[in-house]
Structure P
Amino acid sequence: MTSYDYSSELIEKYKTKMGFKTDTELANSLPAMKQPNVNQIRNAQRPLTAEQGLEIAEKCGLDIGEVLVKLDIERSKSPAVQEALTNFLKRIATAVAVVSLSLSLMISPQSHDAAASV
């Protein structure tokens, strides 16, 4: 049986972020979700749909692309597809880290120069 840990993790993040005490509150807050869906996800019987993942990502301020790719990884039955998608996420994360580091290095000398001239 496939494990839907990421789907369960997402609904738990959403429930915590929104301050819901029950899964019924969670289900009622998402138009694309019904109470039986939450139970099935928690019991590892089904994953979130892309639409449900998108809605949760938007409401939680999560990276939508990352959430959708992780849900695709979770739903895929092919180890080759899972590996390819995982490698894709790693490449994207690396690229973002490089850009962030480059930007911080570009900004840091300007901030230092401005402080020195005061």
Structure Q
Amino acid sequence: MASPPPCPPACPVATAARIIEGKWTTLIVRELLGGCKRFSELQRSLPGISAKVLTERLKLLEEYHLLSKRTYACIPPKTEYSLTALGMDLQQVIQAMASFGTAMQQAAAGQRDQA
């Protein structure tokens, strides 16, 4: 069986994969689907993520116009993150991943039950 041709650089799947790749990116988006969140709220909702990684991922999502950052001039400074309209389009991707993950968990549970 012949392997499929390589994905060209302009491939939409490759573009999407570049944006959402990484351990934490989709989980950050999942958290922001519920609405605007502060940095500390995001960090608490994602056990194990470091402040450095969260900062990098938020910056990346902002560069891709998937989230917006709003900083309030107060002491201490307050910053909130929310998904843009383009970022909200990822909801379908996250829902599809959740459905697939559920199916995988059920399949794995079924295999354990048969053993």
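Computed from the coordinates by the stated procedures, all read-outs in this text should not be read as laboratory data. Since this is a predicted model, take the numbers as computed values, not measurements. Cβ atoms are built from the backbone, for glycine too; each structure is taken alone.
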From the coordinates of one of P, Q, helix-only ellipticity at 222 nm (-39500 (n - 2.57) for each DSSP H run of 4 or more, over all residues; to 500) came out at -25000; that one is structure P
Matching 15, 13, 9 (semi-axes √(5λ) of the Cα gyration tensor in Å, for residues 13-60 alone, computed) against labels P, Q points to structure P
Matching 11.9 (mean count of other Cβ atoms within 10 Å over residues 45-52, computed) against labels P, Q points to structure Q
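Output the label of whichever structure in P, Q has the greatest value of distance in nm of label points 7 Å out along Cα→Cβ at positions 5 and 85.
Q
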